[in-house]
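J.: Presented below are the structures under discussion, each in the form of structure tokens.
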Structure P
Amino acid sequence: MKTTAGICLLATALFAQACAFSGEKDMAIDALGVKVTPEENREYSYTDKKSGYWYGTTHQETPEWWSGWNMAKKRILADYAIGIDDEAIGIDHMLNRKEAGECVVFPDRIERHWGHTKEIFRMFDNVPVLYVEVISSADSIMLTPDLGHIAEAKYSKDGLFLTPNEAPDKRILIAPAGKTSFTVYGNGMKTGSDSEGFILTYGTEDECLALAEKFRKEGGAMTRERRERINGLITEYNRVKTNLPSLDEALDWITITMDELITEQQGKGIYAGLPWFNEYWGRDMFISMPGACLVTGQFETAKQILKDFAELQDKDPESETYGRIPNRANLEGILYNTTDGTPRFVIQALEVAKYSGDIEFLHDLYPAIKTSINASIKNYTDKNGYLTHADADTWMDVKRNGIPGSPRGNRANDIQALWYAQLMAGSEIASLLDDTGSAEDWSGLATLLASNFERDYCSKDEALIYDHLNPDGTPDKQFRPNQLYCFDLVNDENFKQRVTRRSWEELVYPWGVASLAQWDSQFHPQHENWNYYHKDDAYHNGTIWLWNNGIAMQRMIEYGQIEPAWELFKNMNRQALVEGAVGSLSENADAHPREGQSWVKRSGTFLQAWSNAEHLRTWYQHFLGIRPDLLAGKIIIEPRIPAEITSVETSVKIGDGTLHYSYKDGKISARLEGCDAELDIREPLGQQDSPIFEGVTFCQPNPLESYPCFATYYETALTY
């Protein structure tokens, strides 16, 4: 019978063997492990950077409907379980995740420990391979797949072949990681503990076998290459070190989980979110691009995304959506059902040029840019220069039974801001490419729009920018965060500051920005409160949207209100580190905590691209104040550092070079290496006194019983 010491020694030896196989060495990502308890049971995710992802929970035994292995939008495997068999000490059972002594989630793997056994789960870049490494002192190890999404399971001499319900022409192969023998164990397989665990591959049977052989020959290199790539995201591209370790850890994690959404499922693109938006949404992608690709230095990726999406533009002059960039591109088809994605496409084309210093790629994009602007001028622009659109053609796009849940037609305020920015960006690009006629026409229309906006949209007495103009020209006075995107169209600085203050006090909770003020009769404070209403009724009518935190913090920072913005930023860091999906920010949250709770429930997609991206953009562009414009030959550095941060060391990619940035004891220094541009360094400023912002606080939730939607079940609301 093995002694306890003997078991520990054997486990240590096997771990050393496994490390030698995979080529592991300590990296920065190894310091980012997040320990999760069974009570916390957090979500975690990995992608293969192509079209596959794994989304799971750390301790749950029964998989959720959304968890498991997905390939090209098909759910092919819900989960698996591992077990051990040791005749000498009488152990023969599957291991319960809830009983794991320790579970640690790393950026490149998840590890579960049971004392006698250690499981390490990994994915790899660009190949449909999972590796479930099992290090155990037991004689044998087992793996049993969940067959809930499997049509057929068939053994062969090479392993267990599974046929997924959603991909009947494909197979999953489960086999020992080493070329060793195995036996049948229930619905799974058993092999010796010296086999180094199990591999799962996906494709045709021949492809599965080839991938298994590839892993057995190159698994160490595959592991090392993925680890080095992920590690480089926080050491080569976005190294950051401050006096606050938790800040560094949150930024590192959010950078890494943001990057896992940049994939090649359908050309280059950015998933909108996991686990159920593993597809490209034009709006979400271009909102995400600054935080996903620009502040992280991935300019070639950004250019390719723009080029790939330009190919999908609606080029039919007879089409109702002529000139639009897709709102959604997935493997089933293309949808053009939004107005805001197309302006953001043009805006980001210019932003990529400013960050990269490259204008050559703009030649490839310019036909799409020109078509997008001229088609909108011809088909959608009114006499005042405003861009018209349908009720649900903004980011507040939910419909149920075909009826918009938050109708904003036909001239939403944020759409006018985006249209103005599209015209100005298009004009600048046209000038760069010597199309002076278009440049003048587009800038002239932008001037017309701006000259009318403040008159038609701004209620100075109410500190309100109307959410939209109705088709008859009357203004809609619902108080929403969209107005914070419109400041480039307003000259009155005092008014904009008052709008910012009112927005913070009526929309910005400690956990994020609500989509509607709580005094509104349509306000629904909790996203999923099925006892009272359908969740879509709350989606844009009260639910918190974390992506709007970015503009809310930006406006406060611009007006010298650094500390309130920092409090919201810290709360988001807390979410990434201690709640929800490990290392990431969710799509939504409730506006009000549930009964007996002091913090709100997260909802929507657990890992949301634009939530992560806007958090990163705000850090680099507004707290650190790094705003490149290589087209003008300069980089503005205008730090707005919170008092709690006393030192910052970071380096970011700009153009072909690297900006080395240092802040300590209130002084800033910067050095640009490998890139020719002027550094416009401005004095760091702390919190600024302003009578307008004196005493500003977060919005506080009112009692639930004060809302009509809770008093009756939708008697006064729209019936669907």
Structure Q
Amino acid sequence: MSAADERPALHDPDLYFNRELSWLRFNERVLGEAMDASNPLLERLKFLAIFSSNLDEFIMIRYAGLKEQQAAGVDVRTFDGMTPEEQLAAVGRTLRPLVLRHRQVLRDDVLPALGRRGVVIKRMSDLTTGEHEVVERFFEHELFPVLTPLAVDASHPFPRLPNLSFSLLLEVIEAGSEVRKTAVVQVPSVLPRFVRLPGPGFTFVILEDVIRSRVAALFPGHAVGSVHGFRVTRDADIEIAEDEAGDLLLAIEDEVRARRWGDAVRLEVLADMPAAWREELRSTLHLDPTDVFEIPNHLNVADFMELALLDIPDLRYRPLVTRRPSEYRGHHGVFDAVRETDILIHHPFHAFDAVQDLLDEAADDPAVLAIKQTLYRVGSASPVVAALARAAGNGKLVTALVELKARFDEENNIVWARELERAGVHVVYGFAEMKTHCKLLMVVRRETPPGGGSVIRRYVHLGTGNYNPGTATHYTDFALMTCDADIGADVAELFNLLTGFSSQRAWRRLWVAPDTLRSELLGAIAREAEHARAGRPARIVAKMNAVVDPEVIRAIYGASRAGVPIDLLVRGVCCLRPGVPGVSETVRVRSVVGRFLEHARAFWFTDGGADTVYLSSADWMQRNLSRRVEAVFPVRDPRLKRKIWEVLDLQLRDNVKARELMPDGSYVRVRRRPGQRKLDSQARLIELSARRLAAGP
């Protein structure tokens, strides 16, 4: 038997990590940033809040999905060999110590350190007389009117509390008797979680402590005994069946309303809650014992983002000074700049203004005939939406594809869709059976070339991230602005596919999912393997959020067996196991978690020396390659390729924020060699951006 015959079969489940457990390891890396004392204190608190918010979404979607499979008796194993029951058990074993560590960092490290720097959360018993008076006025005038006591007895069943609701369970004793009753008071999410007290510094009391201290006011003629906090998480996934979506907008609205009241999937209780109360809550919510999480302190830590955003410069990262692309200089507008050369945008170092300028010019330019754009997550008070509405008012033909199924942005997108329709924009909602995730903007302009006559030119913006000025300040993303005729024609035909009955399946420059992206990607990986076997230059460097698709992972394993050096920069989930002899010996996987959320997707193939480079809205996941509309687009200008390589190379050499994935699934911080200088890739990019801004024209 040859050595090749002894190598593991590429379908062997042991060659893959479980997706859910890999995600938990990602959130553990987020927690690692909260534990890193070199980060400013309020930024550490921010990472604690992000950890909590991330975990809520995981429970609402992924954990809830596993519970649904378990309840339905699904006995299918994932490609890593685990059943739903095995995954739930493994998630529980991993998650519980992680949550306890999270709360320990909050209680024993970050909050005490903030207290020493003047950000203090006081207990009610520690308030001064003046502070008590302030809290009393707040309770009487703002808090008391919004509180609702909910009795629980034979006439009043346990209330159906909304998703992620944080509540207090109370023992109420009728005056003059020993009759003990039960009541629930929901901590109102419409008020700030932290009530600021007067005086120097930043001193607060927490909202639930105020309620505890005055809750008896809700029950005249009764005394209040024990008070214990709890929080309910519900199944929040949205699924729209194709045959039920005659009106997709109304269907999504119905599902968003239902999301608040899905089946309970997690109960969090503070550790001081008596076992009998906890068991009663669990039974009432129809949860398994494994769905109950005992928390030592502070429910709903995502709310601590309120404190993390305090304007205390000494406790935060230094503000990032953004800039427009250097190609804009010396031109009368964006159209002139893009007509001269392709432009690479790299957020957040380039301001979102670089994109907004294109939209604003297009909205007001008499030469612009039409604008088409996909909108996935645009944020609140969106200048993008305002520009599209203004363009329609100026007589342009404006089409916006609004993805209503953008998870947890559905309500926001419904509002924008209706506002755009009122402004005269033609709004399309995409497909019921799949999300439109590609980020496309096309401006059609009639121009007069120097020789006279007229020509129709398409200006295109293709990105890896959303058209959202908020996330553009703390997500890293790439975008290409071009008037390349072939790319423009592809984008025009992709819009026709999205808005009409086009059967377009062949593309000039783009890789489009669900039709060609998978086959093109697999072909590019296979070509690197062929180059390596033929002795030609071969290497793959790919940066993305997640690597999950088993077919792509097997292709990477095959390329590694052919000797291709492969570097994967994967921020989040990675189901590929690197460093396995005979399978993935040439594969290295790194994750960079730092100040900015690494969101860009870039794929670099050495391609025998041709250096073929693509950017994309798509990760290497089944849903992106087969169940979404996605676009991968080439970067052909050697100057722009060098800029992309600068980013990839810095992250491959990062020895401060980078962690490397080990064959056993653990992540370890990259160690510096003796005498090696520190390199934080994001900090270095900030420094380089500042230099380029200072350099001027």
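Every number here is computed from the coordinates shown, using simple stated rules; none is lab data. Treat the numbers as computed from the prediction; the structure is a model and nothing was measured. Cβ atoms are built from the backbone, for glycine too; each structure is taken alone.
J.: Between P, Q, which one scores greatest on distance in nm of label points 7 Å out along Cα→Cβ at positions 115 and 187? Write out the running numbers ahead of the final one.
T.: Numbers: P: 2.9; Q: 1.8.
Once distance in nm of label points 7 Å out along Cα→Cβ at positions 115 and 187 is tallied for P, Q, the winner is P.
J.: Of the structures labelled P, Q, one was used to calculate mean count of other Cβ atoms within 10 Å over residues 67-74, giving 20.6. Name it. Don't jump to the answer; show the numbers that get you there.
T.: Values: P: 20.6; Q: 13.6.
Attributed to the structure labelled P.
J.: Could you figure out which one of P, Q the value 5.3 for distance in nm of label points 7 Å out along Cα→Cβ at positions 211 and 515 was computed from?
T.: Q
J.: Continuing with the same structure: Out of P, Q, which structure matches 20.9 when mean count of other Cβ atoms within 10 Å over residues 107-114 is calculated? Mind dumping the intermediate values first?
T.: On the way: P: 20.9; Q: 16.2.
Derived from P, not from the others.
J.: Have a look at P, Q and say which one yields 3.2 for distance in nm of label points 7 Å out along Cα→Cβ at positions 483 and 659, as calculated.
T.: On the way: P: 3.2; Q: 4.7.
This figure was derived from P.
J.: Ranked by mean projected area of the Cα convex hull in nm², for residues 299-402 alone, which of P, Q sits at the highest value? Please list the in-between numbers first.
T.: On the way: P: 7.9; Q: 9.6.
Going through P, Q one by one, mean projected area of the Cα convex hull in nm², for residues 299-402 alone peaks for structure Q.
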